[in-house]
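What follows are several structures.
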Structure 1
């Protein structure tokens, strides 16, 4: 099993500030603790299966910052197809979880499978670890591992969303997940490749690896202080370098950016 965890989730997710950053941190910490064993129990164990699962849940949870949809749920009121038969069911059974469980009938059905009374305690579906199990049960019920094995983002998205809403964000997060998993696999194999051994860096990272990044960027002509603090200036320099190298411009230094820095650095020696 690939040991994905909270760090993996942080590498995939967008950054937030203030209250949203705090909420994201809490969800990632809770889900990350049981992520690998839970995925393993649902046979979400290969690089592609894990990457698609992480990419889809990241999008559906607004970047792992909520396990409850932002809307009130009024739009679901009276939806017989969701089993919402009682007044107030729209709000009571609004979307919750990493993949947005919605509707009385679905809460009842998933609750029976998980042996949790979600119909009478619908708020529990927003509990991070339980929301992970709910997402995995949904994944299993729709047999989503099959299109994952083909790396078929379109079909995976349709099975999760019912359409193609947010397709580009789902593509981005799935790509980030693939990079994060490759890094983990490299470490598991004891690889000696510098790009695989180095950590993923982003705004807020600190330490020797950041200092080495800043030195590498300075050698390429970027005017940066070498202070080991990945702040705005370093992020802007990384983004400019990525754009120049025709990489994904996200300001995050992962395997691809480290490799490009190594290659560019050899040319200026």
Structure 2
């Protein structure tokens, strides 16, 4: 249970570790110039805290890697990310040892040499942190590693599925495969019925990909956005106007946009759209 809890909080732990250690190394390098006096103790304090954080980050990453590693194709990236994380942990433990040695020898001429060695190793540690973070980003953004699985929540997995369908549909649309885009948007709408944002997305696909303004209007008229959701109401109204214009009902489209201008005054794009609809036919 504990390992599962630690694994779930791997992302925030990692970010704390990176922030603490990067600032610690910068302060340690600056402290070599001797002024201001607070830099040296501040650097030592942050190195202690950062080393503890990177140790916990490595442990939480190890606890989290099982489900992520089983994602097809992700194992090599997981192992590389983990290896760099462990290197960063080991380097900063060595840095901490040097810092403690310098503290013990603070009255000796050797103390400055030890602190300089600590600063140099800190730079090495920062490189390891960069590599670990870079591979972690590849794992998350390239393989969806850990996305939707942190808390074993079905809603998280559903959002992951929705994001995949949405991005794949956009790719198909950009490639000119509107039939595939329409199928993917329809699949998303079927999996998440009643969600106004997804209904709006489905209506947009009917208009853009199916070239069916009548079907788009049917979907748009089947739901009313929450009156408190300004952004969604504007999107719903503009898409309704687009569908009406595509269906040859230019005056109806202008009336819808006029209603938006009245409800949301001072929005330039609404006035621009209204002016375009009231201007000469295109």
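Summary of computed values
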| item | result |
| --- | --- |
| Structures 1, 2, by mean count of other Cβ atoms within 10 Å over residues 40-47: label with the highest value | 2 |
| Among 1, 2, structure where FRET efficiency 1/(1 + (r/R0)^6) of positions 144 and 256 (r between Cβ atoms, R0 = 30 Å, to 0.05) as derived comes to 0.65 | 1 |
| Top of 1, 2 by percent of Cα pairs over 32 Å apart, largest first | 2 |
| Comparison of 1, 2 by distance in nm of label points 7 Å out along Cα→Cβ at positions 48 and 232 - largest value held by | 2 |
| Source structure (of 1, 2) for relative contact order in percent (Cα under 8 Å, 6 or more apart), computed value 11 | 2 |
| Test item: mean count of other Cβ atoms within 10 Å over residues 128-135 calculated as 22.8, pick one of 1, 2 | 1 |
| Identity of the structure behind -27000 (criterion: helix-only ellipticity at 222 nm (-39500 (n - 2.57) for each DSSP H run of 4 or more, over all residues; to 500), calculated), options 1, 2 | 2 |
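Since every read-out is calculated from the coordinates, none of them should be taken as a lab result. As the structure is a prediction and not an experimental result, all values here were calculated from the model. Cβ atoms are built from the backbone, for glycine too; each structure is taken alone.
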